[in-house]
Structure 1
Amino acid sequence: MTTSTPPREIPREVLDVITPESQRLVLDRRGSTVWHVTAANRATEETAAYAVKVGYASETHAHTALAPSREAYVLRTLRPDVIRDGEWGQGTWNIQPWHPGPSLYEKWEPCRSAKRSALPDVLDALSCTEALSELHRVGWVHGDVQPAHLIVGQQGVTLIDLALARGRTVPERYDFAYRGCLVHYEAPEISRSVLETGTAVPTRASDVYALGASLMISATGWRHVAYPDDAPRDVQRQAIVDGPHRPVTIPGELGQLVNAMLMPSPADRPTAAEACEALCLAL
């Protein structure tokens, strides 16, 4: 697939599957567009909300053309009855349920306000960790844990955007190499491998590190490692490799746990299940 331009409308191939009653573009960047769509469920005729993801090859992210179908495959191993996907002229697409609720970063905004009007909610942190622990339990590593991918709903936290997940076999036609994630949440071993080889292998331990970095930035507004905002990615990654991480200023047991999750050595970090146990004791 060659470099192409983002779709300005939902492709016809998707509209053959879903008939929107309303649609709103919510993301358009780096080879991916996402629409919030309401449509009647053709089985129940009840209106429901969906996320429609359409991938295309950008200049910097060629793999994003395949990402929606790759994610659909991962999701079907978790929720087999709710995902549709296919191909269009410039890439692939998927349709999945829309998960309502704020991201963790949005939910914890009062913690970062000038008045620091709230403390991080340990129950939210537990729900995030439980979602990651369950993913690990069924054999997947997320590979792209970040606050925007932790949706705090009424029934708990949903971990979204699994296109980079690793751990189980994915059809070769939709697979691609892992070249790191959003650098703000990369573990040192991931950044080091990407710098040295161009690729990396995400692990449960690197997921735990990313969750710790997500909890830290959501609670404090600070990235886990200091580097200039406009620094090139290789400079950012080198800063993560060189360390150390910023001091964790979250009070109490949650802060102690986040500090442990950000240990430089993967072997020194708790597992997601162990983190759940620690947070349960902190409630």
Structure 2
Amino acid sequence: MTVKTNAADLVSVSVTGQVAHPSFSGLPAEPYRLTSEGKAFLWPTFGGIVYNVSVGDTAFGWSGDCVHPSISISNAHPDKNRGLNILSCVGNVAVVTTGAAKGAEGVVTGKSGRFSDQVIVHFDIETRRKIAIGDQILVRSEGVGMTFPDHPEVRAKSIAPGLFDKLPVRTDPSSALLIGVTATVPPHLVGAGAGLTSEGGSLHIQSTDRAELAKHGLDTLRLGDVVAFADTDSRYNNGYRRGAMAIGIVGQTDGPRAGYGPGTTIVMTAIDGALGAFEAPGTNIADLLGLSK
């Protein structure tokens, strides 16, 4: 079905960033992190160019900690980086403007980093091999300010109108907007990102208890899967509220730290039952957007 939006009124504006370098804090001097069992580990984490992890791949099993598939970008100026992060929307077109891959087009697939500090962009592997750290990526941002005239209680967040139009949607007898998802995350599995802004960054699915993940069908998630968060209000900050719901897109891999797991970008939310979900196995933006490896 078609859901009416104000897409024709949205402002499309450019934002830009550079391919980010992976980094570790200078202090404390030890680069190690701790697993949920208190064991030190040292794995790749977010940032840089990832050649062998792509949207559509499993979100679990990698020897990495919350890795971003494909390319991570940021802007060196903090205020400009905030603009890049807020205005970029999942589904936006991104273009390489410098370097050997100049002119190549990709797609924004998520927002992440520790505190909303990177945007994740998909390029096919051949293009990734041409891109270098520091290359400029321009995002044709569009989506911030999107509304649903027939569902005014539902807030759109970080989603391009073109991607929304491809999602499986329904309405129920109460006129709630229902989104097709691969799985629903119960509130007790909501992890890092709770209490932080829903305009950027990521909301994680805690994955320490693998049996509990399997119980809710979350142990087979893929990067790019569309998921629902039950009793989660993400209108401003991410937090618990009975009857609320948020819709997210899995943007980064699992990791061994307590409170973390696959990280998602929130793209819709509402309270009081105005937004719901139905089972639509396999709903993944790699398929919806035709992203090739």
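For which of 1, 2 does FRET efficiency 1/(1 + (r/R0)^6) of positions 136 and 184 (r between Cβ atoms, R0 = 25 Å, to 0.05), calculated from the coordinates, equal 0.05? Computing FRET efficiency 1/(1 + (r/R0)^6) of positions 136 and 184 (r between Cβ atoms, R0 = 25 Å, to 0.05) on every structure in 1, 2 gives 0.05 only for 2.
For which of 1, 2 does helix-only ellipticity at 222 nm (-39500 (n - 2.57) for each DSSP H run of 4 or more, over all residues; to 500), calculated from the coordinates, equal -2000? This figure was derived from 2. As an exercise: relative contact order in percent (Cα under 8 Å, 6 or more apart), calculated from one structure in 1, 2, equals 14. Which structure is it? Here the read-out was taken from 1.
Calculating FRET efficiency 1/(1 + (r/R0)^6) of positions 88 and 144 (r between Cβ atoms, R0 = 25 Å, to 0.05) for structures 1, 2 picks out 2 as the one with the greatest value.
Can you spot which of 1, 2 the value 27, 24, 17 was calculated from, given it is semi-axes √(5λ) of the Cα gyration tensor in Å? Kindly include the intermediate steps, with their values, before the conclusion.
Details: 1: 31, 23, 18; 2: 27, 24, 17.
Label of the source structure: 2.
0.50 is what came out when FRET efficiency 1/(1 + (r/R0)^6) of positions 112 and 192 (r between Cβ atoms, R0 = 30 Å, to 0.05) was calculated for one structure; which of 1, 2 is it? Working through the options, I get structure 1.
When distance in nm of label points 7 Å out along Cα→Cβ at positions 128 and 152 is computed across structures 1, 2, the figure 4.5 traces back to 2. Tell me which structure, out of 1, 2, gives 0.70 once FRET efficiency 1/(1 + (r/R0)^6) of positions 48 and 232 (r between Cβ atoms, R0 = 35 Å, to 0.05) is calculated. Checking each candidate, the match is 2. When percent of Cα pairs over 14 Å apart, for residues 208-247 alone is computed across structures 1, 2, the figure 56 traces back to 2.
Coordinate-derived values only; no laboratory data. Owing to the predicted nature of the structure, the values given are computational and were not obtained by experimental measurement. Cβ atoms are built from the backbone, for glycine too; each structure is taken alone.
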